[in-house]
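Engineer: Have a look at these structures, which come just after this line.
Each value in this text was obtained by applying a stated rule to the coordinates, not by laboratory testing. Keep in mind it's a predicted model, so treat the numbers as computed, not measured. Cβ atoms are built from the backbone, for glycine too; each structure is taken alone.
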Structure P
Amino acid sequence: MAGAHHVDTVAWLATAPDCAWRGDLLMVGAALYMALYSIWSKPIIRRSGPIPFTTLAMAAGAAVLVSLSMLHGSFATVEAFGPPQWLGALYLGAFGSALTFYLWAFALERTTPTRVVISVTVNPVAASLVGAASLGEPLCWNLAAGILTVFIGIWIATQSRPRTTAETDRALQEL
């Protein structure tokens with residue numbers, strides 16, 4: 001079974017588009033940006049609170065996205081939206097973005113960035129388990145290995161003594 005999976009992966013890599021590496025590079029860059037965002041935003045969140053911080057961050061992000069969309073003429077698709085699409089966009093904006101970022105800022109205000117960021121690793125585990133339960137997706141050995149790896153990583157990250165607020169502030173000032 002593992003050999004078949006290896007052959008399948010090698011076959012997929014052989015048929016990947018020439019510029020597929022750009023998507024990988026974007027994902028690595030996004031992960032780096034989110035790590036820096038989590039570290040550098042903690043003092044601002046502590047000073048202003050999670051609701052004002054999230055409101056301003058969401059407004060700034062929306063302004064950039066609207067500006068880029070206008071620049072590239074990307075609103076043509078939106079013109080054809082009906083009520084179901086607008087409800088979907090509203091749901092994603094409220095729960096997928098605003099609530100998620102508020103909870104992120106709420107957690108950053110109360111604990112270390114490491115402990116907050118480690119929670120992201122639970123997302124693919126939860127998605128895989130929900131997919132298995134609701135869509136009949138197969139539960140294979142690689143999913144079990146991934147779940148085990150995630151939980152070991154969470155255990156390692158949460159075993160260390162958390163920094164005090166003063167220690168975190170000193171570390172951030174050194175950056």
Structure Q
Amino acid sequence: MRTFVSLTLPEPRRARLLKLLEDMRSQGALKGRAVRAKNLHLTLAFIGDIDAGTAGRLAARIAEIEPVDLRFEFSHTGAFRSGILWAGLEEKEKFEALAARVREILEEENVSYDAKPFKAHVTLARAWRGSVPAHLRDLHSEKLGEPQPPLLPTKPELMETVWLESGEVEYRRVPPAQ
């Protein structure tokens with residue numbers, strides 16, 4: 001199974017990104033394939049293919065991580081050269097510490113993962129072409145006249161990528177081994 005460790009976005013924050021994508025679509029500024037609403041997440045570590053036994057064991061270890069209070073305050077949008085449009089997040093130190101803890105567990109469990117430097121972001125679209133429109137670059141709540149998001153306890157989870165018959169991708173939580 002193809003796996004990664006991620007944080008699920010609180011629903012109000014997911015809705016904020018969906019509104020951004022819809023605004024981009026209505027303005028003709030969406031130059032790529034938007035990520036499906038239920039697939040929006042923040043990846044802490046990409047693992048790749050592992051067997052079901054390892055996945056269950058790893059899910060149990062990840063479940064031991066204490067919740068972290070996070071706001072999921074978006075800061076800005078950007079695009080990687082690889083064709084990914086993303087939304088960056090504030091609270092970088094908290095996200096980096098959480099990613100470091102997850103990677104420490106992966107190393108303890110002798111599970112390989114993509115060791116690229118961590119960048120706190122949520123992928124919004126793939127196959128992105130061009131730059132990000134200037135008026136969509138700043139996502140701070142205060143600049144958009146929105147209240148600051150509340151702190152919410154958040155825990156990472158091991159997720160599996162599942163390819164559906166329709167050709168779409170769905171992410172599903174891997175249950176911890178008992």
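Engineer: Thinking only about percent of Cα pairs over 14 Å apart, for residues 48-87 alone, which of P, Q has the largest value?
Structural biologist: Q
Engineer: Here FRET efficiency 1/(1 + (r/R0)^6) of positions 112 and 152 (r between Cβ atoms, R0 = 30 Å, to 0.05) has been calculated and equals 0.45, so which of P, Q was it run on? Show your work: numbers first, answer last.
Structural biologist: Numbers: P: 0.95; Q: 0.45.
Source structure: Q.
Engineer: When relative contact order in percent (Cα under 8 Å, 6 or more apart) is computed for each of P, Q, which one produces 27?
Structural biologist: Attributed to the structure labelled P.
Engineer: Taking mean count of other Cβ atoms within 10 Å over residues 16-23 as the criterion, which structure among P, Q has the greatest value?
Structural biologist: When mean count of other Cβ atoms within 10 Å over residues 16-23 is calculated for P, Q, structure Q comes out on top.
Engineer: Assuming 0.50 is FRET efficiency 1/(1 + (r/R0)^6) of positions 32 and 128 (r between Cβ atoms, R0 = 25 Å, to 0.05) as calculated from a single structure, say which of P, Q it is. All intermediate terms of the calculation are to be shown ahead of the outcome.
Structural biologist: Working: P: 0.50; Q: 1.00.
Computed on structure P.
Engineer: Rank structures P, Q by Kirkwood radius over Cα pairs in Å and report only the one at the top, that is, the highest.
Structural biologist: Greatest value across P, Q: structure P.
Engineer: I have -25000 for helix-only ellipticity at 222 nm (-39500 (n - 2.57) for each DSSP H run of 4 or more, over all residues; to 500), calculated from one of the structures P, Q. Which structure is it?
Structural biologist: Comparing all candidates, it corresponds to P.
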